Structure P
């Protein structure tokens with residue numbers, strides 16, 4: 001990559017950002033397409049968030065990804081929100097030109113799942129009720145899932161998310177329950193989405209949220225955790241001859257969606273996936 005006077009800058013704001021996978025992934029894509037862009041990470045203290053966005057606009061930075069802890073607060077600094085980002089209540093991508101916020105986390109998960117199965121008319125169980133669950137659940141509804149069941153240790157959080165999804169009028173069936181009840185839902189479900197941190201490095205030997213005994217062969221099992229690549233849940237899915245979907249695919253596709261928002265071009269998925277795997281030591 002050669003930085004020139006004409007180079008367009010995009011990047012990431014968060015706190016911290018030094019371990020981000022995004023710079024190698026995006027810069028590999030720009031190199032492959034011979035685009036005069038560079039992606040850099042900016043560590044932005046929460047106290048400086050507003051001035052960082054104003055500075056990005058003033059410096060003609062083309063776009064930003066947004067990560068923890070800024071995804072919610074950054075909305076106050078924007079002029080416009082994509083419809084689903086507004087429903088989710090969090091932004092992870094900004095088109096600086098018109099200060100418009102998007103959330104590509106959910107669509108990243110959808111594209112990963114749709115490599116294996118269509119979402120439309122499917123009954124989906126979502127484990128967890130935090131930010132990732134919220135982002136994915138609204139996109140599941142947007143892509144015409146038949147029903148969504150939110151399971152969480154804190155059932156109140158699950159109830160609140162299910163209620164918000166219903167209020168969006170994107171779907172007519174959304175319910176909630178305790179995650180301890182997961183086994184009673186799997187037999188009648190088409191897709192299981194795990195947004196919990198269970199099995200995330202270094203806790204790779206955690207008890208999975210569901211085991212092979214309770215999965216059927218037609219079940220699609222997606223785990224948002226990407227380190228390790230094969231989580232305890234996905235190991236159980238493979239044992240059951242179910243269809244595993246790996247968390248790295250969500251990372252890949254959310255990045256590809258951001259790339260298109262900023263550049264108007266389709267991202268080179270294979271190049272980005274190779275860069276991601278190299279960065280993760282695979």
Structure Q
């Protein structure tokens with residue numbers, strides 16, 4: 001196991017957890033009450049109902065009252081990185097920024113829902129089903145990262161980024177798509193933000209991912225849509241609206257075409273697998 005989800009009021013500070021094996025350690029704090037974080041000789045007073053992202057190699061302590069509620073989620077890169085998009089998310093400005101020690105966004109998940117999601121995501125380990133539980137925790141962490149990406153205005157730093165390498169360009173493209181795909185799926189929109197032509201962007205994506213820029217956008221929209229279907233109780237109509245589809249039937253056709261299942265079939269199958 002290379003992750004932990006700990007209640008803040010029960011967390012006894014230790015620089016590394018018992019399972020730590022020398023890798024980069026990423027932290028997400030989700031306090032429900034105000035806390036104070038001491039990091040790099042500075043002190044940061046944080047409101048409750050926030051998500052706080054702290055990257056590797058940052059030593060910090062948390063000051064809180066004994067009754068403070070919330071969670072500390074920490075994990076290694078080896079646990080989270082299962083695909084190229086995973087690497088892009090955890091290596092984004094959420095955790096790595098030359099001017100900021102940490103990133104803070106408003107947590108849009110209500111407290112009771114957050115508690116329920118955490119209980120659901122750790123239940124598998126208690127039941128001895130480590131493989132399924134590991135995947136569920138990974139998806140839960142991904143949802144927090146995507147929420148952070150969506151809340152922070154990365155556009156200026158992404159479009160003006162200094163990394164002009166092929167990998168750097170497609171990384172910035174991927175983060176921009178995660179942020180804007182609910183409103184814009186046009187390749188030209190992202191090419192304009194990166195100050196390159198749509199053809200150039202497609203060539204870069206093909207070189208790195210062996211897929212066009214359009215197909216990369218489709219894959220991200222599909223993954224985010226399936227996450228909503230599997231992990232929320234929103235109706236298919238509500239999810240189609242959330243994902244920016246003007247018509248529910250178009251959304252159902254999109255899911256069927258790219259996943260092989262209609263939305264309700266996918267929801268039923270994935271939830272049965274988790275039981």
Looking at distance in nm of label points 7 Å out along Cα→Cβ at positions 58 and 170, point out which structure of P, Q has the largest value. P
Distance in nm of label points 7 Å out along Cα→Cβ at positions 186 and 210 - highest-scoring structure of P, Q: Q
For Rg/Rh (Cα atoms, Kirkwood Rh), for residues 42-177 alone, which of the structures P, Q scores highest? P
Ranking P, Q by relative contact order in percent (Cα under 8 Å, 6 or more apart), the structure that comes out highest: P
Given that semi-axes √(5λ) of the Cα gyration tensor in Å, derived from a single structure, equals 31, 25, 17, which label among P, Q identifies that structure? Q
Name the one structure among P, Q that helix-only ellipticity at 222 nm (-39500 (n - 2.57) for each DSSP H run of 4 or more, over all residues; to 500) of -10500 was derived from. P
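Since every read-out is calculated from the coordinates, none of them should be taken as a lab result. Computed from a predicted structure; not experimentally measured. Cβ atoms are built from the backbone, for glycine too; each structure is taken alone.
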